Structure I
Amino acid sequence: MLYNWILWFHVISFISWFAVLFYLPRLYVYHAEHSDNKGFIEVVKIQEMKLYKYIGVPSMWATIISGAVLIYLGDWMKAPWLHAKLLFLAFLIAYFYSLGVLRIKLLNDNCTKSGKFFRMYNEVPTILMLLIVAMVVFKPFS
């Protein structure tokens, strides 16, 4: 029963983290495309900070910690599909932290990335999500 509760929490955390991963780059699009509107940009900067720090970081850590507990309780470390999932997770964590670096650059008004870049960059978590979920559902390499 404990495993199911932790799995429930893991899925909720995962969904919360992905809400940030999908929406934050969209805010960056608005930020990049409306840099001449200072009042708008100041509001967007606050939204970016709150989304990243208050939702993104805690939900990422909740996802990682609950996932680690699930691996431990389920004795999954020998499963080959899990190693692929963890590799994609590492890419996802790196992507998340890259969003933090970009946020700081936008905050300091020295980001040279365009709205088009951020639209394309916003596709990265979708691809990683598809791969991560496929590993869990189909359990390839087993």
Structure II
Amino acid sequence: MELTPPEFTDYDTRLGAYAVIVRDDHVLLALWDEPEVPILMWSLPGGGVELDETPAEGAVREVREETGYDVELTGLLGVETFVMAPEKRFARVGDRPQKNVQVVYEATVTGGELTHEVGGSTSEARWIPLAEVPALERIGLIRKFIG
């Protein structure tokens, strides 16, 4: 059987998976502090999906890495996409735009204990009261799925 070569695209794609975890009127967030980001911003726990993972597997792994918690995904909340211009990309790779696909799940904690990621893209994980979320510097996914 002959395989057809993949169609060429003039952009890159990044698949990410994230979790919304709410407990006792608090939401679990991670402080995103990569050097390329000019201000510290709160994010949903999650991140890039590895080549050999499903989005669900990536979400579970990323939550564990960023927060120390084991989670069970309980539902799919949605999928967001946006395009990042080449000059806005954090890891500058030539002059190609990047299409970001973000899969967002609902999840519950099943084990582990709260810890902070070491050597990753976040430096702190914290349970934040839902009422305080609108006042935070936060990424768009939080605005969309929490407030």
Thinking of I, II, which structure, once FRET efficiency 1/(1 + (r/R0)^6) of positions 65 and 121 (r between Cβ atoms, R0 = 25 Å, to 0.05) is computed, gives back 0.40?
-> I
Note: FRET efficiency 1/(1 + (r/R0)^6) of positions 25 and 89 (r between Cβ atoms, R0 = 25 Å, to 0.05) at 0.85, derived from one of structures I, II, originates from structure I
Rg and Dmax of the Cα atoms in Å, calculated, reads 16.2, 58; among I, II the input was structure II
Computing FRET efficiency 1/(1 + (r/R0)^6) of positions 41 and 73 (r between Cβ atoms, R0 = 41 Å, to 0.05) gives 0.95 for which of I, II?
-> II
Comparison of I, II by FRET efficiency 1/(1 + (r/R0)^6) of positions 9 and 105 (r between Cβ atoms, R0 = 35 Å, to 0.05) - largest value held by | II
Supply the structure label, taken from I, II, corresponding to relative contact order in percent (Cα under 8 Å, 6 or more apart) with the calculated value 32.
-> II
From the coordinates of one of I, II, helix-only ellipticity at 222 nm (-39500 (n - 2.57) for each DSSP H run of 4 or more, over all residues; to 500) came out at -3500; that one is structure II
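All of the numbers you see were taken from the coordinates with simple rules; none came from a lab. Worth saying up front: this structure is predicted, and the values here are computed from it rather than measured. Cβ atoms are built from the backbone, for glycine too; each structure is taken alone.
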